Structure P
Amino acid sequence: MRTITWPFPLARSHTGIAMGNGLFGALIWGKDRIHITVNRSDFWDHRGAYRPTEGVTTYERIKSEYTPDDSAWLARVFVQPRKTLSRTAPSRLPFGRMELHLRPGFVPVTGELNLDTGTVTVFVAARNSERKHEVRFDLGVDCSAIWVHDPHRMICDVTIRTAWEWVAERLRLYGFEKPVMLRKPGVWGWAQACPADPALAALCRKVDGGFIIALDRGADAAAALAAADHLLETIRDRGRNPLLLANAEWWRVYWRRTPRVRVPDEFFNRFYQYALFKFGAATNPHHAWPAGLQGPWVEEYQWPPWNADYHFNVNVQQIYTLALAANQLRHLLPLFDRLDAWRDVMRRNAKVVCGIDDGLIVGMCSDDRGEMLYGGPGVVIDHACSGWTAQLFWLYYLYTGDVAFLRERAYPFMHGVMRVYEEMLEKKGGRLSLPVSISAEFGNDISPRWMGRDPSWQLACIHMLTDALLKAARILKLPPRPVWRTIKKNLPLYTLIGKPGERRIAVWDGQDLTFCHRHHSHLACIYPFDSPGKLTSVKRAIVDNSVDHWASMGMGGWSEWCMPWAAIIQARLGFKESPWMILQIWRKLFVNEGLATVYLPRFRGITTHGMAGQKMPRETSEIMQLDGSMGTVTAIYEMLVHTRGEITHVFPAVPAEWADVSFAGIRLPGAFFISAARRDARLQFIRIRSLIGGTLTIQVEGYSALMSIRRRTKRAPIQLPARLAFEPGETLTLKPV
């Protein structure tokens, strides 16, 4: 049995032990009581969405009116009056928590997560006593219910505390009414109605041997309470054992697919396991809601930061990229399904902005219906948000080899996104150029200096998309659009700045990286887009100059999600020590005592990111996000093995202190699975299994040749890099010569 243990007290909800099934999220925490903070991913207020305006927010007008020195220009084009002054944007909603009172004199002392079953056990004891009693929590993987098993009758009462207690002023301003409270013998609960959306209700009922907690929605408070009561009764009638068996089977299959990684650092081994557990809990494909910034978990004591939306300029991608190497490909499907359901919204956006009927624009910050939360160029014309989202479709095909998915879903999505770029590009000076766009989050949204010509972020994305579409067309035997080859030939890979011999990648034309920037958008050609192709000596010099200049700007403005991104960029450049150093700094700054990654640094003095929040008490300002956790696991995978430029590099960024390190079952493009081990700083073996057959080119850092061992054949030495051919289901073992 694999377990992770936390000492109590866990003082805030986001230090709590996470449980979830993709739709329903719970956090177990507390000091003198056991608190359960609950929410659901479908609890939204959808009012107040921003929409690009016909004749106003059009790319032709943006191009014609853009003047870098006109401070009023941005407001004229992008600011759209709200229908109601009290409404800011669509938002996930805070909900509340249940506090389980323990028998007099007893307190929670430790919490334990069983990774194999998803069960959380809180051990309670009398003060100054070593004898512990168990209270177990099992959240159904296929229902919005928790079974609380209390065999020693340690829980003597329940208190309900709703979000109204903390955010009533804002809720009233937005037209909400007080929640409906329910209390009768053995039953506790509440329902929060919404002005224009379904209500959500939570009920806790005492049953033999414990309690059942259920959440459900309804048209109004009464209907939601009735739905939650029906769900609760269904779970009670079914009994606890079916819920436990379903959980154990789901997690057994999940962990069987997940790679095994062992690094010489106990914290990161523990964090790796918990982050992957949270990924499974946040993205369970049984339910229709993909994970946004906070997954199914939203704190009860404050309004959800960024409205707990879907941020597509790094955050959603950083969460879901983990599914690839972690071999959890089906966890991407709810995201793809949701994006497919947004087609009409994305087409409308493209029609307004570019005047075309066959384009797709994903709003950078979106609600669960695909509507934009805010305006501004970073939301409307940062089209790399759409491109990076399209890359997830392409990567799904690369990692699975599913041609039907490529034909029916990936190719149409990439095609629609590319159509927008085609309309945006223009001829200038004998080449193609993007006349005006942004580099994600560079500058700020109240300055027209936030934009420029040919941002390297956008150029890298266009080249990635063009390469993917040309390859997809060949695979599907479809004629490529002629403009794609024109783009490959006539659009620069990036925009450059600096004197000859010191040329480096610019943010956009004439704009150098001039401050520490948390979004590494100008280096996106390295990761995530891998767009330069083979690094010639000229390209390598440009990349080296760019990375050195990037380093000279320092880390003083970096956030929790940009540190793992930086580690991946450096791993892809073959840096061996600095990616690991970045992750160690990241751990100290951005991981709380509950193993959750937090948006604001835990102490001052290293980064000025979120400086105002750093000066506030942690108990009222802490923000949990998933992107930093998932991005860090991806960074660990990338340090161990990754594919760039169609070559798979093994142990490319392993620091010297990782003398003993191993991994098994990391998934690669081409539906390959790779395992490898180092002992005493020497390679022991590499094992590659092919699911569907094909070829894999492999490079092993520090080695020029390996011994190839195949079934039914003799050993044969191979020179590196080596192009290896596989039959479906074939396994190849490589060992040092």
Structure Q
Amino acid sequence: MKKPHNHPTQNLTIPLEISKTPMLLHGDVDHKRAEIKHHFNSTWDTYEKLFECLKNDQAYYEQPEPLRHPLIFYLAHTAVFYVNKLRVSKLIEHNIDEQIESMMAIGVDEMSWDDVNSANYDWPPVADVYRYRDQVKAMVLDLINSLPLNLPINWQDPFWIILMGIEHERIHLETSSVLIRQLDLEFVAPSDHWPAHETDHAVVDNRLLPVPGGTVEQGRSRPSDTYGWDNEYGQLRTDVASFKAAQYLVSNAQYLAFVEDGGYKDQQWWTEEGWQWRCFRQAEHPTFWRQQDGTWLYRNMTNEVSMPWSWPVDVNYLEAKAYCNWLAARTGKPIRLPTEAEWYRLYDHTMADQAHYPHWTAAPGNIDMAHAASAMPVDRFLFGAEQFGDVIGNVWQWTETAIDGFEGFAVHPAYDDFSVPTFDGQHNLIKGGSWISTGNEAHLASRYAFRRHFFQHAGFRYIESETQVNQTFNTYETDELIAQYLEFHYGAEYFGVPNFPKACIDALLPHVDLSHHARALDLGCAVGRSSFELARHYDHVDGVDFSTRFIRNAINLVAHGEVKYMIPTEGELTAIKSFSLDDLALGERVNRIEFSQGDACNLKDKYSDYDLIFAGNLIDRLYQPKQFLLSIQERIKPGGYLVLTSPYTWLEEFTEKQNWLGGIKVNGENVTTLDALKEVLGTQFDLVALPQDVPFVIRETARKHQHTIAQLTIWHKRP
């Protein structure tokens, strides 16, 4: 049956109590099992109490945010998550309700603020979803009672999946509360379980206070003391320069100055993305503000009140960034949002002597649902000698940092799409938690990131710093072809076949005169491995490829020294891979390489005077291979070398048949590509040594590979 609603009372003073996340390293097994059961029940019941704020069944099907599903989806989704992850982990064998589980499995990441979701769904009745939740709850409780439990609990253990489901529901406790906050008031009602703070007071001045520099150490190791998401594990060390930070979060009153100065109508303060979003949404003020008869009103989760000017403003990253740009111009100071590392430096500076979650006996700020189901004045909770407000809690704080994995990052196999899809440079981290952040969200190591137009219970603190933000390269390459070539150039060796680009360079070295090593050209360099190998021996290497997508990855390698990519394993399933140039002993001479886009058949004049030109698997992909061979000869110094490799797979898709060098009959006689090379190059070049076969394997999926043999020829230009 559908759960009854708890309608509003007049005494809205006592918020819900919710369990703390369990410690996983030590303890009595029976006690830990009981603790996890209590943690599960507390989370489950609190989540359902959130939905008691909805007035009627129709509220479940409203879509307050057009880029996200209605609340009926999220009511079911957290239960479906348990079933799906338990099945993936082979802890259960059967579905409970295949229709609900197929419909409610995948949430919505707001891919673009103007990508309106127009999909139609045949959502189930509310009572059916509650009935489904009851079935899942009974199943999970039975598993908690029966699954083997050993301490410490590691992320490969069965109970890690139970904890994953609990923490996943706590995330949606927060995100669903934001959707309720966006619902029209006719669909929501205050609840005595969710009391908003009721007082405002005089607005405080927001001063900039010094924060000393220092080293920030991030990253957890396994086993960990509490549950953590995969992006929290690994290591990152950052040296942070001193800076000044606003004493308080930006309040509604402080943000009003930006609104009244026409900030939402002046493009100069906004990033290009931000201005496009503002125009699309026709935003003139923060989403949770409303003006009526000249008076500003503020939307809490379940009610609307007169504007609490001393509370923090709720905005997305784009709005926070625009405000910082505006304030920087007004003050003449380098004002911006803090990075993730700078937020940690502020935390270390102000809270070094305080217990961290879950070790505190009482929440030190407006967090963990300890005080109110809303924000509170920005000076209510103060930290450190300087009395910084809300270092943690009240509302999340936007940062300049786009989320990435730490060194040593690994995906949890049961939830491989939790973090990696956000490693795209478009999801910025929020830090510090909000009033409804519980469990892992309240943990110091937590790392949650959302698209920059996303609304959360989030605001911001600005800093003053001359340090330029150097965003770590963080994109996981997901283009299947590019990822395939990254694996081909830098990944594993398959079936005992050596890495092809490296094998080619190793094969040519004994046959060339390395006393002339000023300049080399790598034509058709793709993602660059042969260029890096040539840089071991030549003072300058030009890497040229026709594809800008290939060149982009090669350039990123020079700039950042590492690349991360996703390769297909089976069907739509993928695995993540990463490598660094240092791991391959290729990082010392990257300054010798210049990558650029170019057409091998129509190169610019600057590509000349080379001691060696390497064209790996190129000639049978050119539209004019003979023209290429004739023109390339003049770009090589006398005494220099031209090295060609090719499997000679001539295809009309790339080269019209009339332009094939070989693999054809001329006057009834067979002509091979090697025959044609000797004819075209023979006037100026001598063939050095015998042609060599160089095998290579290209991985397509975990069980499908291409095994090919290229022929390598080395041509010496006569002095």
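Every read-out reported here was derived from the displayed coordinates using simple, explicitly stated rules and does not represent laboratory data. Just so we're clear, the structure is a prediction, and the values are computed from it rather than from any experiment. Cβ atoms are built from the backbone, for glycine too; each structure is taken alone.
For structures P, Q, which has the highest computed value of distance in nm of label points 7 Å out along Cα→Cβ at positions 72 and 184?
Result for distance in nm of label points 7 Å out along Cα→Cβ at positions 72 and 184 over P, Q: largest is P.
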(request) Identify the structure, out of P, Q, from whose coordinates mean projected area of the Cα convex hull in nm² was calculated to give 33.0. (result) P
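Once FRET efficiency 1/(1 + (r/R0)^6) of positions 496 and 704 (r between Cβ atoms, R0 = 30 Å, to 0.05) is calculated for all of P, Q, which comes out largest?
Q
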(message) Given 5.5 as the derived value for distance in nm of label points 7 Å out along Cα→Cβ at positions 440 and 640, which of the supplied structures P, Q does it correspond to?
(response) Q
(request) For structures P, Q, calculate mean count of other Cβ atoms within 10 Å over residues 96-103 and state which one comes out highest. (result) P
(request) Identify which of structures P, Q gives the largest calculated value of FRET efficiency 1/(1 + (r/R0)^6) of positions 136 and 176 (r between Cβ atoms, R0 = 30 Å, to 0.05). (result) Q
